[in-house]
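> Multiple structures are listed underneath, in structure tokens.
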Structure P
Amino acid sequence: MKFRLDNWSREDSRCFDELAELLSMERAEDGIPLRLEAADYPGCYMQEGKAVITYSSRHQIWRELGLLCEKLEMQDCFACREEPAYQDLGVMLDCSRNGVLTVEAVKDFTRYLALMGYSSVQLYTEDTYKIERQPYFGYQRGAYSREEFREMDSYTSLFGIELIPCIQTLAHLECMLRWKEYDGIRDIDNILLADEEKTYDFIREMFRQMAGNLKSRRINIGMDEAHMLGLGAHLDRYGYENRMDIMLRHYRRVAEIAESFGYQPMMWSDMFFRLATHGEYYTEEELQIDPGVGAALSDDITLIYWDYYTLEEEKYHKMFSSHKKITDRIAFAGGAWKWEGPCPNSWYSRAVALPAHKSCRENGISQVMITAWGDNGDECPLYSVLPAFSQWAELCYTDCCDDSHMEQRFRTCTGASYQAFLHLGDAAVMPDNPPPGRCGVNPVRYLLYQDLLGGLFDAHVDYEQKEYLENCARLMEEYKESAPDKWKYLFETQEAIDRLLAGKCMLGVEIRKAYLEGKKEELPACKEQITVLLELLETVIKDVQIQWCRENKIYGLDILQQQLGGLKQRMLFACDRLDGYAKGRYDALEELEEEPLPYYGGETEGKAVVSPSWSRIVSAGNH
């Protein structure tokens, strides 16, 4: 499609060129005349052979450009106006759970976000940014340099998208606090030592660094999930103290530092709830909280209510009401589920978005952010959750997310099929846990990593799952064939994982059954099945490496390689054990003699259960 760009600035024209390939368009003097006009609402229209894009904020231009191209495929005269539900629609991309996105990946992802209509991006960096004269901060973690931040900032701002620093100033600093260098500012576990001047000197350096890295003067200061606040070195030094008082004192010190650098901070809200409710965040009833908490907050702080789990709209209403008892400055964070293993749980992301969005609209929330956490090693690729980002964009701009609408918009913005991308997450749900499934249940991780001879999750597998996973693999193969070249690797990797899971799912049970029934003659066949699985595992290892390097810096890949390499070694050892027992070299296989127990005991509902972290899957021992 050809356009003649009338009244476009050099910057706007460059954005057009950056998006040209994605939208199959080009600049040409004989093309459709295309003007940009500032207006109260974003939109696009085509009349008498001329096209116009209207916008109230610059980031909206690129969504409307995509919409214009989409509509021109079907009609040559139209008018379209959109009314965004949110003033700020943002994303938060986790760059701290091993995976640190490359600069090129951030720029590439920005283009898709621009076409969807996003206005801000936060890169979640616990210790993955460099601080001058702090060599251990971000050491061997792929920390972003000042030059890298400025390159990303320059690129996102080109599209009118604000790149907002997102750091931690209280908890979630385990990688930093592992170093003896920081013993003096460590309270306990991953938590900084409140009320210690050296702590605030260090936090001041965090702000100083970010102030020089990025233009934005909004900042996310974290402060979530500090469950053990005040119960380590702080307890030893000062004795037990009301932890809400510690939290508020620490907050005030950090807020003062932020203000000194001209920042308007935002922070996760959960600690104010947990300290008031003895650990709970999501309360069934409205929270009763000391009004002094709200009074202690600075005038420009925004509290972020994060909720990735709730399916009932009424529960969101109650949580918003509880937040409003603290402050009127509230943002909402939803989730693009990529933190439960090697594949996304896109079905849950999809189900949870609509009630959350409805409640945000009813409660007048103007700032919404979609998070893509990478807990437990960042095993899942970022691009696999593009459907979640697309859905929230359509809810924001059109209040619509039915399948036909999503299919069209997703194809415009990414060139791919919305349904195909959703099905990348099929292995995350099982026959007894159909979409959207029970919250957090994703068996892929434990089916992948559990041991063949001493599987801690063998009580949670059955042949129906095996057949289901075989069907998942076949579906991935079909989608791989029809996917654009850029996206084929996602389906290739998921197909390889699904095939490995299907072959591995029941094998441990079959081996144990043959052993306990004294059928030594069946064990060589089991060994042959392991040999086939080893070939599949080699494919998974190769595909995961390719997938990782398409998105992330090299740091962190070592963790996944060691996990998969450990699985390979255990499978090789299983072959040796079975062969040795069949040939009389071993008198018994003790690891097969213990009855499989439900991992969560009597609380288990159905076969599929929640995957714990890798270390709790591979062994009942410790290290």
Structure Q
Amino acid sequence: MDQTEIRRRRAELERELAGRTIVTELAGTAERHGGRPAYSDGVGGERRTLTWGELRRRALETAAGFAAIGLEPGEVVALMMPNRSEHVLADLGVVHAGGIPTTVYATLAAEQIAFVAGDCEARYAVLDGRDQLDRWLPALDRLPGLRKVIVLDPGARPDGDRFLGWDELTALGRERLADEAAAAEIDRRGRALDPHDTVTLLYTSGTTGDPKGVRITHSMVLHEAALVQRTSVLPDHPEGVSYLPFAHIADRVLSYYLPIRLASHIHFCPDPARLTAVLAEVRPHSFFGVPRVWEKIMAGIQAVLAGEQDQARKAAVAQALDTGRRYVASQEYGNTTPPELAAEFEKADAAVLTPMRALLGLDRVRQASSAAAPLPEEVARFFAGLGLKIFDAYGMTETTGAITANLADSFKLGTVGRPFPGVELRLDDDGEILVRGATCTPGYLGRPEATAALIDADGWVRTGDVGVLDADGFLRVVDRKKELIITAGGENIAPSLIENHLKEHPLIGQALAYGDRRPYVVALITLDGEVAPVWAAARGIDVDEGGLAGLAGHPLVLEEVGKAVEDANARLARVQQVKKWRLLPAEWTAESEELTPTLKLRRRIVHTKYNEAIDGLYGG
């Protein structure tokens, strides 16, 4: 697409969204679809649902409560809660009161909380309960500017003037909103908002140092929501599941900003361990997963299929999966589906694939997507076998999420698609992906030097990612620019390519490839905590003896991981191949700090924490 057309499309959308904010967008949705369900908590008979009309009314009450306890326009409120309606109400309440909400990852330690809350000068905090309080209490002495801590769980609220219950805040808001002057003040604050005002601060996950506060504006989120809507195949008022943290830009867009535009119905899953049950009950129209989520679902399916004893049924499933893969491949950009393959797929889908997707709760999904890191192509091909196309997208917090995506009518598995309409994208001389558009941040909070390094004089955002564009304009992300391995022999190697090949084996949970300024590549590997015990039990290994650490030292497990390394090496160039590896006795998680809250590797922390193990692989 030429630059004239790109700019025309951007100008068209800017005219459509001129003057709008999240406040005006919610008001319009509540007026048009006030009786439609907006958010549901719980499952089965325990479910409670807010309609769009109720959501706006309670958001205004919450705003009045914040104003009553002293929140001034432009001040920041930190939120640490799981996925629940009150999280959205608190966020919307702060926005309607003219404040700026920032969701803090629930896995942060007290020192990290003190840094983030201090960096944004948070004046209030809204916490869920005891777990969040235990993280915040040690940090409070270092946050003298924090006026009050609001606690949702009434049983967890500590004594003292610095603490306030959520019920107290909302009751105060209802009382104030009944007063004509107070209601007029909240209305004035909402009307005073400008599209270029900050609607939220989102902190980067800190893979390369202290987190930075990314300023996200009303205009940015409304443009992103409009772009996603225009390029999706979702039905009217779609249903979705929210389980990723609201500190993650993807879930903010897909479970908060986009639903306001579409009057969607979002079901909350506050505990990711219950995701399978929630999906089975809700059967959403869309589902987003970071690559690790899709990998874990794939590993679970593979474990079940491997244990199937009925050979006839096993063969039927294998044949159906092969049909699904060929059918989806035939629909990729530039291909044509032969009529006989379409008919073959229709039969396989009805007999085998739809029932399999139904078991996962994914049989109604029209839009399955992935982002945060490139989805390994083999994972995409696996789900293609189920008749499920996962549309990989690319973006970052600084671009309000996706700026490129595979679409139903133009996709290539193994790529992250083409730029959204109105988004400018080009590659720098060194392959770095540069982007410019209406969803790009104006900069980092209080970080002029970091902002200058992010955005050049012509408005191009430097993503820090290296990419390749093919002849059809589809983008492939090679790796993070700063994470490329340069071996002692001078070869440039993308570690994520090696790691993704390793993680295709269901036993392997995480892997880190290392080789910077070294003669060859080595790998640290961890087991998948869910799949490994099932795999071991099926082979008669005593899972209870020694737990995951015991399995990591078992000869059969080591032999299987060795085969996984051999399989990965067979698909890699010689300089990329893993020469030595070590299986570690524990999982990597956000809590143990090897992963970010969005499940990306914190390479610097892994390098430091396992320095001796890495040296040992080089004979050190």
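Every number here is computed from the coordinates shown, using simple stated rules; none is lab data. These figures come from a predicted structure and were not determined experimentally. Cβ atoms are built from the backbone, for glycine too; each structure is taken alone.
> Which of the displayed structures (P, Q) returns the greatest value of FRET efficiency 1/(1 + (r/R0)^6) of positions 356 and 436 (r between Cβ atoms, R0 = 35 Å, to 0.05) on calculation?
P
> Assuming 23.6 is mean count of other Cβ atoms within 10 Å over residues 212-219 as calculated from a single structure, say which of P, Q it is.
Computed on structure Q.
> Of structures P, Q, which gives -14500 when helix-only ellipticity at 222 nm (-39500 (n - 2.57) for each DSSP H run of 4 or more, over all residues; to 500) is computed from the coordinates?
So the calculation was done on P.
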